[in-house]
Structure 1
Amino acid sequence: MSRLSGECIDSPKDPCEGSVEYRTALSPSGKMFPRCDKHWAARLKVQEGINARYPERQPADFDPLYAGEQWDED
């Protein structure tokens with residue numbers, strides 16, 4: 001589903017490049033947002049940083065007794 005380049009959700013902040021398409025959110029919301037190729041690539045890069053900082057599995061040195069926290073909800 002291509003859209004006009006002026007409809008990218010990030011276009012007010014930064015000029016767009018490439019085609020604008022609806023892209024599925026990287027969160028579990030399942031929502032779709034219009035983003036140009038440039039802003040989608042930037043969003044993917046931000047997500048890579050988030051994934052590196054907060055891995056899916058607990059690190060080897062994670063101690064749930066340290067602060068009474070859990071890594072997951074199970």
Structure 2
Amino acid sequence: MVSYTHEIKVNDFNRLLEIYRVFEDGRKELFTSVNLPDISSDKNSDEFDEFARTLGENILMDSPVARKIFSL
């Protein structure tokens with residue numbers, strides 16, 4: 001089984017959240033990038049909630065350790 005962790009970076013210039021897989025040998029691989037939501041007004045709170053839920057699910061489902069814990 002391949003083992004890796006995740007590194008999360010916020011790219012302020014492009015308004016992206018980038019998630020990298022970091023392997024045991026130090027190699028990094030872009031897993032996904034997601035546009036940061038606009039939360040400048042109350043009506044956009046649903047957009048942020050969806051962003052946070054989706055982000056959390058993506059990280060958990062891509063984690064070998066989390067999949068093992070949840071028997072996935």
Structure 3
Amino acid sequence: MARRDALFLRLTAAWTILIWSVFVKNQVADGVGSPGFAVHVALAAVSIVLAGGVWRVASRVTRRERERDPAGTLR
């Protein structure tokens with residue numbers, strides 16, 4: 001995987017975490033009264049966990065490529 005691709009995946013993961021965190025914070029500030037609250041919090045939790053997984057995969061692939069070619073001559 002190219003470093004640019006890994007960077008894109010990390011940016012996407014960070015954006016997902018940021019957006020869902022702000023959304024949940026705003027929902028909590030508005031009140032927990034609606035049934036949609038639980039659904040959206042569940043969606044946020046799943047999305048944040050998946051974003052963390054994407055970040056880890058991108059980091060692991062980048063680390064492996066760096067170990068294989070420490071000088072960075074391949075990319």
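Quick notes on this one:
- Rg and Dmax of the Cα atoms in Å from the coordinates reads 17.0, 57; which among 1, 2, 3: 3
- Which entry (1, 2, 3) yields the derived value -30000 for helix-only ellipticity at 222 nm (-39500 (n - 2.57) for each DSSP H run of 4 or more, over all residues; to 500): 3
FYI, it's all coordinate maths here, none of it is from the lab. What you see is a predicted model; the values in this text were computed from it and never measured.
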